[in-house]
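Peer 1: Pasting the structures in now, so scroll down.
Readers should treat all values here as calculations from the given coordinates under stated rules, not as data from a laboratory. Everything numeric in this text was worked out from a predicted model, so none of it was measured. Cβ atoms are built from the backbone, for glycine too; each structure is taken alone.
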Structure 1
Amino acid sequence: MQIHTEQEALYIACEMETGAVQLYARALHLLKEQGREQERLYYQVSFMHSDEQEHLRQFRALYNGLDVDEEQRLTLSAVAEGVLFEGGLMGAVRNGLLTDAPSMLRYALEAEKVSAQKYREFAALADTQEARSTLLLIAAEEDKHERDLEMQAELAKETEDEQ
């Protein structure tokens, strides 16, 4: 994927955060359907959902816009590179990646890992200190999400092993 400008990076960051917001909204719905609203995982996912909404708000505040053709080119390029998951949230659902908590955790872990890495790459391209700082701050938050999800996955595995 060829990102040349701060605005291109911010556009992709907005798309990535939109996907994360949708992912965690779907995960919360799934957990609620399973009657798991009192579990620690539900609270953790709810917290990350709120964080991702805030990340999206911050990126949108910095994004000034590109023309539609450029946005389409960037989106297709990001999908081809695996930065944006093919088919988005619905693709994940169709592939069974959000049918249960363990699959959701695996999917979310990968999304957080990719996001943190890309935001650091985008920060290196940023023209302004504000964009650079925001991208690096959010990359660090994505790292924390990844660690939290790893802990949740370990707890889920331990619980599974005990049963």
Structure 2
Amino acid sequence: MGIVHVRIDDRLIHGQVAAYWCNSLRVSRIMVANDKIANDDLRKSMLRMAAPPGIRTSLISLEKAANNINAGKYEGQRVLLIFESPQDAVELINLGVKLDTINVGNLAHKEGAIQIKSNIKVVEEEIEAFKKLNEMGVVLTAKMVPDDPETDFMTYLNKVLD
């Protein structure tokens, strides 16, 4: 099986992911692919505590994630892949991982950010990364919880940019 869902959510592993997404997708592993987190033992410890009991976690660098995914390490598992930013998604694809669809969940307010949806605020670097993902053929959806209707993220982004 491998990766069953890919999500961009700057909160990473939190109640919504633990309660709704993991149950809905019957996830056996949550993978956070991010270079800063891979090297931050305190954040890794906190994220592991937020994961539901019985669900394995991989809190690894983008390069290690790409190597593991491309080597088929997660076959037979149901993996929820979470990125902190769209830039991480672009980087993982550039490392040779094919991603068809990415759900954009939550991006909190940062200095200079513009609001796309109530839960999604983006800065210029993120806008450029989303455009790049779109150009790469990745379908971008905007969905907070599994029961929400699937909507096209680029429609929201383009509306704000027009």
Structure 3
Amino acid sequence: MDFKPYIRVIPDFPVPGIRFKDITTLLNNGEVYRAAIEEMKERVKDWDIDIVAGPEARGFVIGAPLALALGVGFVPIRKSGKLPGETVEAGYDLEYGKDTLAVHKDAIKPGQKVLIADDLLATGGTIATTIRLIEQLGGEIAGASFLIELSYLDGRDKLNGARIESLVQY
């Protein structure tokens, strides 16, 4: 299925020059949303995956249903200060700012094979930080799965050779 027609492009959001890829138009179409998650599952189902991790917030709407489809658990990677338990944190640069991500210290067990799932791979900063957090807890990266990849931003280059699948490329 071609998912591009279901992704709205918003020019100059959140800052001038950015062409924001809005997935809400895909998410609000149940048939297309289900098809996207199913296609993402099909592409990674033979990878050795123990658990799926997704960075806040759109990684939740991709990662959680993908984890369910794969029959594994889900780990939310949150912004700093949002998790109630003991966490590990790492800072990173966004395409247009800075932020800090956190994960519960007990969310990933040493040796667990983790699939990272998110809506978008852009410059790779968020995902590289997610990888660092997972590895800090002893997890092993099984790969990463994205709804969209902005290939012209070379985000793959920051992911240390991780196996990557993306449904739509710009």
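Peer 1: Who wins on distance in nm of label points 7 Å out along Cα→Cβ at positions 15 and 71 among 1, 2, 3, i.e. which is largest? Walk me through the numbers before you get to the answer.
Peer 2: Values: 1: 1.1; 2: 3.8; 3: 4.6.
Max of distance in nm of label points 7 Å out along Cα→Cβ at positions 15 and 71: 3.
Peer 1: Compare distance in nm of label points 7 Å out along Cα→Cβ at positions 31 and 63 across structures 1, 2, 3 and report the one with the greatest value.
Peer 2: 3
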